[in-house]
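Given below, in the form of structure tokens, are the structures.
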Structure 1
Amino acid sequence: MAIIFSYLDFENVLAARVVNTEWNKLITGFSQAGIVGVENKPCHIIDTRGWVISKEIDFKKLKLEDLTPTTIPSFTFYCLMGCVRNLPQEYWPYLQKASVHTINLRDNQIGAHGAVEFAHALQGTHVHTVNLGINEIGARGAIAFAKHLQGTCVHTVHLIYNQIGDQGVEGFAKHLQGTCVHTVYLGENEIGAQGIEAFTKHLQGTQVHTVDLDTNEIGIQGAEGFARLLQGTNVQKINLSGNQIGAQGAEALAKQLQGTRVHTVDLSWNRIGDQGAEALAKHLQGTRVHTVNLSWNQIGGQGAIEFAKHLQGAQAHTVNLRSNQIGAQGAEGFARLLQGTNVHTVELSENQIGPDVQRLLVEQYPHIKWGF
């Protein structure tokens, strides 16, 4: 019977537990119904992971705000919650036997001390994704938080807008060695060229494959150094959107991608222009890059055409050119030059391309999925 119950979903579990007291005990781990409080942990012989609610539970919503660690239903806390937002600190010590896997504490003003306390609480839990964005953690907090990720299941960390800076991002990366972390979001953290190079040096030997550095201050030098130091790392996806890279930085970065594992590059909002788009495409030859985002980059019709010319022989299959200045004529020339490339998905919305040309591209190049 225990095996059968383990295959039930949330709704069927709730229905089954009211059949009789024995079923209730087997399902909830409690000998009686209505047990409350985090001190009352269920004793299970059943795998309850399939019962977790898919919906995010927000503790700042009206009904949940009135609950406390002594009044929350025990079965709900330990067995049904998977993704939670704004989890009050008094619940953190009881996460070890809970089914919670994702915790969003964005904009909770926990500060550096709170970040460390939270990391301590993650030991021995099932939590794999944490969001600590907008929490005034600073360099010291980011470093201390990373130190305590050793031995946890955490693989995805969001730390946007925390004033981490160059020193903090270097220290943070140092302590990723030996952790499960593979995805880091470090947008809007006042990280410059020196900081990003120091950060990237410490990615050697880590599991990190996705790095999001949206809206920092990396610039031309930082972009080149970042890409150069990716050699030998596991990094596959990079986001350098809004980093003042420009045409020169885009070319310098692309040159250094040879021999890396990078397959997805986001360079949106970098004022790359026609020259940068062409230079970037030239250096995609021989890389693993298959997805490129060049949206909001002041690329005109001629720039799009030159970009497409150099995709012959490259692995690129997905291109985002949204919100540039390509126009109808540029779009037609761009599409024509995609013949013989691997491109199958193109985003061209907000490029002054009228409905007639949109229809023409869809009809003439049906193998491509167009976004207008």
Structure 2
Amino acid sequence: MKLTRVLLPLACCVVASHAQAQSSVTLYGIIDEAVQYTTNQAGGHAYQLQSGTLSASRFGFKGREDLGNGYAAIFQLENGFNSNTGKLGQNGRLFGRQSWVGIASPYGNLMLGRQYDLNTDFVGPFESGYAWSGGPGTQPGDNNNFNGSYRLNNAAKFVSTPLYGFKVGAAYSFGGTPGSVANNAAYSSAVSYTIGGFAIAGSYSHIDRPNTSVYDGTPTTTGVVVSGLSYSGFVSAKTLQISAAGASYTIGNGTLGATFSNVEFKGLGSGAGPNPQGYSGTAVLNSFEANYLYHFTPALQVGTAFIYTRANSVNGVPGAIYRQIDLGTTYSLSKRTDIYLWGYGQTASGTNSVGAPAVAQFAFTTASSNDKQLAVVAGIRHRF
């Protein structure tokens, strides 16, 4: 009896320990704060604290339960917030950055819920703004979604396990409109290949009625639903189509990268949403970026990028051209904490999407009062 009393609690501890080893839940997050100086804001210069410059501030939960034979149940809930005010991001959603559950297998991961499209997942990492220069370093308005400005709701996504350097992905977002399969639906596909220091990827996304499906507008919205003036006047499109590609090559301590995207707002005026210029037909934005990142030491990196975006004319209204240069450095104080200093400069010419003279505007930043803008940020980022 005494032996039983000793062995029974011990056995329970062993079983509990084994169960714990098979399942895990991780709390994680990032808090990013910077002092930002920006020119030509309402005709003057602005000094302000900026949340999430290099990486958007967030916290979340990741979970995994081993199901055996190489399979596991997985989930991720990720919240975005403004560390200056504590307010929720993504238009007040509790888990607006990601909210999904799925199955991991030897062949890949199948995920169901709110998640990124494959332009962000596959081509985004080749863009400097996504990888290391931060939000203002993103291409104008993040028009190609490389930096994840929007997510897909009600989405099923599969990303394969790499095989001989190849990886593929496919996603479908159910529109949820009674009586229609196509309304507000979206689909996305991508492929990547990596060998040694070389990597390349391509992606395609097709989104029905972007104003209501990904930009959080409503059928009766009359105001601007996206802040980027390079394309905010085009959200009445019936479909948004994005084709993108990116590549990088690492030699020693340096990595040279490039991206290209073709963004087409088709059927202007046919979808719900604001159409201040009464556009019809198709609006096209083509963006190119070349970037270079060099690690002087494991802790110190310096990067630079050049971005060129051209918006074609629509219905006789001239298009616009945006040119941008990013330059800066990040220094790691530890595995979890780094400090950074980055500068960004942009010029604009032509006519923007709302029919006004084009003004410079960094992604996620208030537009300039003229065709030029400069921003300098100095900040700290902590991961936990």
Of structures 1, 2, which gives 18.7, 54 when Rg and Dmax of the Cα atoms in Å, for residues 210-361 alone is computed from the coordinates?
2
With semi-axes √(5λ) of the Cα gyration tensor in Å derived as 38, 26, 21, matching label from 1, 2
2
On relative contact order in percent (Cα under 8 Å, 6 or more apart), which of the structures labelled 1, 2 is highest?
2
Which entry (1, 2) yields the derived value -2000 for helix-only ellipticity at 222 nm (-39500 (n - 2.57) for each DSSP H run of 4 or more, over all residues; to 500):
2
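All of the numbers you see were taken from the coordinates with simple rules; none came from a lab. Treat the numbers as computed from the prediction; the structure is a model and nothing was measured.
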